[in-house]
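In structure tokens below, several structures.
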Structure I
Amino acid sequence: MDMYQNPYMSLSGITPEELALLQQATTGLTDEQKKYFFMVYSGKRKSPQDMLIFCVIGLFLVPGLQRFITGQIGMGILYLFTVGLCFIGSIVDLINHKKLAYEYNQKMAFESFNIAKMGN
């Protein structure tokens, strides 16, 4: 498949699950809406590598950083005041950084879809 036909392959650290999610999310969109969706989604998306970096920083410097970045403000505050739930929560997030990134990207795909539908 050509890179031009599937721009999602250019996203850093994309997984087969995420690729399937994006292909499913964009069914029914016009070509113009798909381009707009890609533009919005690629700006909001977090790669698993980025999430790994946020988790490491969250473990050693700013507890809960990864939760703040994914929009989970309540959990971020809880991690901040309990030092990452006594480091256990931060270690679990470090291990599950790919899942954190995927769940966040799912929300961003849904949000980007709605923006693309309304935009055009």
Structure II
Amino acid sequence: MSSKGKPYRTIELDGWEILVGRSASDNDYLTFRVAKGRDLWLHVGGGTPGSHVVVRGESAAEPPRDVIERAAQLAAWHSKARGAPRVEVHYCRAADVSKAKGAPAGQVMLKRFKRIKVVPQGMGDD
């Protein structure tokens, strides 16, 4: 699937689709219009600005650890924490992501989440 002209970048890994937002308004669109409640949602922790990342597949099961790690690496790469040696990324189901009324584009609240630490790594073309 091509990401050209879409408000997010797309890569496929082992049958899972990883979508990476391009801007704050694109992050909102990806999180609240494209992602389904069962999809996995990721973002760099600590309030650091960066892309929202969504992982989706055919099944309702959680993606395998290697897919979560790769998505987390992309979230870290597409953030202000890109230069750090290791970055904490938060992840949860998209259903656990909400937006406060009047919050700026890209700013969200998480009901519950897990953490993973990764080395930032891009897609190879960015």
Structure III
Amino acid sequence: MKRNWSFELRILIRREDDLWVAHCLELDLVAAALTEKQAEEDIIAVIMEQVRYCIVNDNMDYLFRKVPKEIREEYYACERSEQPTTRLVEAPSTKDRLSPDYPPISFTANSCRSLSACRA
């Protein structure tokens, strides 16, 4: 488990009715919240926990999953119209050292707000 795990992930954020929904394309994970910012924070937390769980339990074969084609297409349409927001996320640490509950994980989250969300 001494390996440093690093990923680049894409997140589609869109408005659905009264909620903001964030969908990670590589892991097919979803989070929803009342605000766009909270949906993004929640999906980051869900991603971190899913990656941590797979690494700790030596279950990396099941980490990556395909999202529905419509989600990928919506992300790519969004990406063509605006530059995704890039954010580096790292595992929680305690006093400048990695928390014992987390292996060394980091990922780049490229978030894009859907065209349909822009009209909401």
Open item on the list: I have -21500 for helix-only ellipticity at 222 nm (-39500 (n - 2.57) for each DSSP H run of 4 or more, over all residues; to 500), calculated from one of the structures I, II, III. Which structure is it?
Closed with: I
TODO: Please state which of the structures I, II, III yields 4.2 when distance in nm of label points 7 Å out along Cα→Cβ at positions 28 and 84 is computed from it.
DONE: I
Task: Parent structure of the calculated result 31, 15, 10, given that semi-axes √(5λ) of the Cα gyration tensor in Å is the read-out and I, II, III the choices - done: I
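FYI, it's all coordinate maths here, none of it is from the lab. Keep in mind that what you see is a predicted model, and the values were worked out from it rather than measured. Cβ atoms are built from the backbone, for glycine too; each structure is taken alone.
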